[in-house]
Structure I
Amino acid sequence: MSSPSSSPPHDDAEGEGSGGRSLSYGEAEYWDARYVEEGGAPYDWYQRYDALRPFVRRFAPPASRLLMIGCGSALMSEDMVTDGYVEIVNIDISSIVIEMMRKKYFNIPQLQYLRMDVRDMSMFPDESFDCAIDKGTLDSLMCGVDAPLSAAQMVLEVDRLIKPGGVFILITYGDPSVRVPHLNQPGCNWKIVLYILPRPSFTGKIRRHVLDPVPLTEKGRLPDGFVPEDPDSHYVYVCEKMQGLTGAGSPTVERQGEE
């Protein structure tokens, strides 16, 4: 979604559109203008594939059919094909970057690029993907107009598209207090397991292995007194779609003291 000089989305992120109108990270016009300016230079939000590979390989085998949400100009899908993944459908709200990526990867049949709004993916049938991955798109929607509604629309669409037993891997700067409520939409039935990754530039000592889940309370919050070593860590939510419904407002989370 951005160039190497860009900062992550934040609540007041905006640019200027035609006629001087302010645009937010949640709008297609904002991204179209940026990609034209940047010329499609490759950039991965938050983390590169090498850092995320342990999670992706554990929860989505290479034979999985994957949906890459808000692909932008990232190299992640290319890196995953190199790692053996056979079918990755990449979507983005920007028609500019989708056309750029189609031209760039025209000779890689494992990659498909479609212009699409994650809030309405009706061209895909129900339960048509084994895994969906997002790093930054939900965060961008949270910067836009009607953010809670946009977040709900996105999560419900992702839930619709994932097969039972499949996973939604969300990489975000949002801690559980501000992300679990959005994941826990009425009608969804996720088993949510949280992991924490330090920023690539972090040089401090990390006590836990990256694949050690972070226990959550019954309400889906971090335990009292838990502070990540890197205060600007990225949160990785692995949301497994369970059979049936547990009822609105009742996510299944990896609780403190559980394996």
Structure II
Amino acid sequence: MMNSPLFFRTLLSAVVMAAVFLQPPSALAQVTENSCLQCHESQTGRLGEPVTLWRTSIHADNGIACHSCHGGDPALMSMEAMAPGRGFLGVPAETDIPDFCGRCHVGVREDYLKSAHGRALGKGGPQCVTCHGNHRVMKASPALINPQDCSRCHEYGRAGEIKGAVEETDRLIGVLEGDLADLHRAGIATKEMEGELFSLRNSFHRLFHSVEVEKVRAETARVRDDLEKIRVQVEQIQQTLFVRKVGGGIVVGLLVVAGLLAAFIRRTYHEEEA
């Protein structure tokens, strides 16, 4: 007869191994199979540097690789991968960069082109790469607004005002993202609130590109009001969980005390009988 414990251990091992090997690869793992990366990473100097920079970017974190921006065929291990017929776009001209990035960042492109920055495009004004970098694309945050970078083109005054208006709100968004992640791990349905927060975060970060102090202040106040609604919901759920946790602890404590009391009474009873 088959040894049952051994059989079930073997079956469990097989299931675990299948789960490991059949799960979809991560975004970065899929990207590393890219011929563009493999070719450029093996080179030095200016041809290899883009890969090094890209690996620390927000694009790499989200599985956005060379061909996502520059086109071409990442499956071909030959120069044919960069043929125009394969959709290769190469390096855009400076004045084309907003449209280049705007293929994905549509709303940001619109706000940028309407701003003082956008109106100065081609006249010495900044474009996406000026602030966000090219291959080491940085995550949008108030940290990108700083004296060192902004002062390359103009005085920091207005930029500093904008940063002051948005910094605390951005911090609150980060706190709420963490709180919702904790609630999700606790088994709470947070999808709707996460969607609201994601939408708020995106619309809020679009504000940075308007570079209009009064508009940023007004819209930031509106975003803060909406964030407060989410914060109240989160706090109510946290309080409910806390009450349940405390209640559960009290019940467990009472059961322990009852058990100890019962044991004490039983022991006393036996001693009296003896």
Structure III
Amino acid sequence: MAPASFLTLPARAPKPRSVGLTHVLDPGATSARAADLLGGGAPYVDIWKTGWGTAYVDGRVGEKLAVLADHDVASCLGGTLLEIAWAQGAAEACLAWADAAGFTHVEVSRGTVPMSLDAKHELVRRAADRFVVLTEVGAKDPHQQRSLGQWSDEAGRDRAAGAALVVAEGRQSGTVGIYDGEGSVREAVVDAVVDAVGLDGVVFEAPRAGQQAWFIRRFGPGVNLGNVALEEILSVETLRLGLRSDTAHVSVPDAITPEPVR
């Protein structure tokens, strides 16, 4: 059956694109599950991050990375695994393994183990020789809030060190980093990161539908969204295209859109 085409909707840049990125979080899906999801959703997924250390314990991760490559989806190694490897003096071994496995991107973060900014940026430079590097800014611990100056400084220095994109921390819960404990957006933090690296240079972790809608309403359908759940791939695309009430103004300018529920 041919795709539906009877509506006038916002234009979406074709892949590979540099704006309007959808970055999904994989908690350990099988290659068959990945193939099933991408059978219809591949046009809407840009970066597929294997979360935590799931890639390390998945004996068939190479098969999944091959599925991603077949669907023109970038594969990203999550930052926690690299942090642990760095803490154990095995960062180079981790990067070599990721390269051999077929990852195209790696995330460099410092939210799990104590790591100085200088050490983080040295790791970025080492990784950038072989991968597209995403760096994460913001603390995972809600009790370790950073100042606006720290957010903007780290984001800017990450880009200068070689990061292609900066990921603004929100975690899978959507209750830390750029969000408060209730999941509401900390707008001043968002503005600080955007001021530091530009809108196109940041991926906002937004695991909740209301958070995704907030960013689309604030910045438009071309905003980069991250930590999207695998089952929400099509749902996020409908938000971008104005096919849900929270963002219907995108496709119908005079639509009555409620405030996004966070």
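Where a number appears in this text, it was derived from the coordinates with a stated rule and is not lab data. Nothing here was measured: the structure is a model prediction, and the numbers come from that model. Cβ atoms are built from the backbone, for glycine too; each structure is taken alone.
When helix-only ellipticity at 222 nm (-39500 (n - 2.57) for each DSSP H run of 4 or more, over all residues; to 500) is calculated, the result is -7500; to which of the structures I, II, III does this value belong? It must be structure I, since only it matches. From I, II, III, which structure was distance in nm of label points 7 Å out along Cα→Cβ at positions 172 and 188 = 0.7 calculated on? Computed on structure I.
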